[in-house]
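Please find the structures below.
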Structure P
Amino acid sequence: MNAIILTLFFILILYFYLNITTNHNKYINVPELDGVAFNEAVEILDENNLSFIVLDSALYNPEYPKFSVLDQMPKSNTQVKKNRKIYLTLNPSNYGKVAVPNIIQITQRSANSSLLASGLEIGEISYENNIGKDMVLEILFNGNKINSGDMVPKKSKIDLILGNGIIEEK
């Protein structure tokens, strides 16, 4: 009989202890952090008794300010318990760099495809006398000649100098 009373007493103490330490039925709504600057997001999470972990991000989004929150997990308005970790994906300060593909001596059409596939954009196109009509002769970035393999920021405009198909007569 004493063993039964002692067991029930132990279970009752364990029940109350677990209710207190696990914050049973005490939830916090995750705040909306989309587009919020990192420093401000940290303050908001601290005010709500939530912790955070920053995930590495290579996905630059020019529509968001630098170092602002692009994504969060769990999403906003999700109910979580105190001290829950919120995983934040931040907008980096700029696009990453990519290598300029080898487009010298190929047609403009092929060069355009290669540049777009590499995450680069087509800039100005100019022509000079050369027998290779629409053949890429030189690659320019910000007005300077560059070579295949040089690293430039993703989404950069690459200017092309093409042949016009005219042979220069001397």
Structure Q
Amino acid sequence: MFKKIRVNLREVIKVQGNSSENLHSVDFQLINLLQEDCRLSFNKIARKLGISVGTAFNHVKKLEKKGIVKGYTVLVDSAKLGYTLTVLILIQAEGGQLSAIEQEIAKTADALAVYDITGDYDIAVIARFKDRASLNAYVKNLLAHPHIKRTVTNVALNVVKEDMRVKL
């Protein structure tokens, strides 16, 4: 009934950053499946991968425990929900306060992603807003922070691609 997946030693891949944690090819296949549809039951996962339900369950739980699978979510069309402005905000900050500023920005509901970057700016923020007034208030709030020196805001005119899934 079920096809067994044979794991070749060459298919065992070390997780970057921690050589003691290994992933098998079935883990990569599982990640791909879950990224496409995280509502799949363990029965369906097992059927699609040709493994037992218990094996599917154990691999998913291992990926969660290692922090590789951080959670499950739904992809929404933000524009259809009224969030029509997508912006990239570049921020220059005082070095000693950089981490605290990043953590503060990360807590804001409008920030989708906060990156610590190299170059002329220290922080890049991807954010979404319903209107210009909300964007304006957000940027003015950032500039009111005593340790933020400067911001540059870029508004996306068209979304050509937006997909945070990792293709394995």
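One of P, Q was used to calculate FRET efficiency 1/(1 + (r/R0)^6) of positions 62 and 158 (r between Cβ atoms, R0 = 25 Å, to 0.05), giving 0.85; which?
The correct label is P.
Work out which structure the value 15.5 belongs to, where mean projected area of the Cα convex hull in nm² was derived from one of P, Q.
Structure P accounts for this read-out.
Consider the structures P, Q: one of them gives -7500 for helix-only ellipticity at 222 nm (-39500 (n - 2.57) for each DSSP H run of 4 or more, over all residues; to 500) as calculated from the coordinates. Say which.
Comparing all candidates, it corresponds to P.
Work out which structure the value 1.3 belongs to, where distance in nm of label points 7 Å out along Cα→Cβ at positions 78 and 142 was derived from one of P, Q.
Source structure: Q.
So mean count of other Cβ atoms within 10 Å over residues 46-53, computed for just one structure, reads 16.2; which one of P, Q is that?
Corresponding structure: Q.
Can you tell which of P, Q yields 4.7 when mean projected area of the Cα convex hull in nm², for residues 30-85 alone is derived from it?
For mean projected area of the Cα convex hull in nm², for residues 30-85 alone, the value 4.7 is produced by structure Q.
Out of P, Q, which has the highest value for FRET efficiency 1/(1 + (r/R0)^6) of positions 70 and 102 (r between Cβ atoms, R0 = 25 Å, to 0.05)?
Q
Only the coordinates and a few stated rules stand behind these numbers; no lab work does. Being a predicted model, the structure only gives us computed values, none of them experimental. Cβ atoms are built from the backbone, for glycine too; each structure is taken alone.
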